[in-house]
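In the part that follows, the structures are each spelled out as structure tokens.
None of the figures in this text is laboratory data; all of them are computed from the coordinates on show. Model, not experiment: these values are computed from the prediction. Cβ atoms are built from the backbone, for glycine too; each structure is taken alone.
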Structure 1
Amino acid sequence: MKTTPSESISFDTALGRCALEYSERGLGRIHLPGSRFKPGRPKHVPPWVQSAVEAVVQHLAGGSCRYGRVKLDTEGLSEFSLRVYSALRKVKRGQTVSYGELARRIGRPGAARAVGRAVGANPWPLLVPCHRVLRANGGLGGFSAPGGLSTKRKLLAIEGIRLQDES
């Protein structure tokens with residue numbers, strides 16, 4: 001559980017209102033449209049936070065974006081989850097990966113379900129692109145962000161990813 005006090009900033013994107021929570025430790029959470037968050041308008045927004053806001057806006061508008069080296073507040077996260085998130089950040093725009101492949105990439109073949117749980121708890125969607133994780137058969141799998149699979153489909157479409165027929 002995070003104990004560091006945080007600030008938040010909310011902003012409009014092409015898909016709706018988003019928010020970032022942050023502290024001196026780094027970025028704590030990205031809230032996608034439909035999330036419940038306390039609207040924030042801090043008096044001073046650190047430059048790195050403003051860069052992260054701009055990256056989210058560009059990403060959801062379909063433009064190229066760079067999240068750069070935004071420091072993440074990893075307080076309270078397991079080493080396993082951090083390994084999953086690190087490997088997931090290497091999955092580039094326009095690419096997807098299966099839960100099983102992601103498990104192999106972190107040296108834990110057979111841990112696809114545990115990877116799925118970590119992906120489902122990802123506090124930084126977009127920056128840690130959990131929407132790029134699919135089932136082994138190319139199906140969507142799950143998506144825990146507001147809007148569920150509909151949001152996942154939108155995020156993949158923004159990035160030009162065409163899905164196989166899921167029937």
Structure 2
Amino acid sequence: MYQLKRTQFIQADLQTCWKYFSAPANLHTITPNYIDFRVHTSVPEEMYEGLIIRYTIRPILRIPLTWISEIKTVKGETYFIDEQRKGPYKMWHHEHHFKEVEGGVEMTDIISYIMPLGFIGKLVHWLFVRKQLEGIFDYRIKKVDELFNVAPQVESALNEAAFYKIAKSRKN
């Protein structure tokens with residue numbers, strides 16, 4: 001079994017984070033375009049336990065793969081878990097955790113998965129899958145930063161640049 005974990009600070013309140021990430025329609029926004037993620041079932045505004053979502057992805061050579069997920073567990077504003085029912089993995093278990101912290105929310109994704117095909121699956125994981133999954137979740141962090149954290153970071157960068165400019169002018 002393999003595991004990928006990503007933790008990110010989000011400058012928003014817990015209710016805003018939960019509302020955004022528990023809406024299945026928003027998954028498209030935080031998934032890289034090259035995956036060509038397409039949902040084929042109607043989805044509610046907010047997920048619920050037992051929700052089945054069917055979609056396609058094109059992660060390799062634009063070949064479409066059907067993926068069916070079930071939302072297994074939902075604990076409002078704390079965590080939810082989705083599991084693959086049909087797809088490219090022998091097993092896929094994705095935990096989404098939300099924790100209120102000073103100034104925002106700490107969001108943690110924990111993905112546990114098993115590759116199919118024994119030794120061949122291990123080789124494919126080593127050559128390709130691990131890097132692709134890391135890239136997808138790195139992209140997700142970048143997009144979430146753009147959605148929730150960009151303004152304060154830009155402001156901070158502008159203040160820092162102004163500080164250095166003032167400090168430099170005082171030296172001269």
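Observations, loosely collected:
- Between structures 1, 2, the calculation of Kirkwood radius over Cα pairs in Å yields its largest number for 2.
- Computing distance in nm of label points 7 Å out along Cα→Cβ at positions 18 and 58 across structures 1, 2 gives 1.2 for structure 1.
- Structure responsible for 2.1, with distance in nm of label points 7 Å out along Cα→Cβ at positions 10 and 130 calculated and labels 1, 2 on offer: 1
- Looking across 1, 2, the calculation of relative contact order in percent (Cα under 8 Å, 6 or more apart) that yields 24 traces back to 2.
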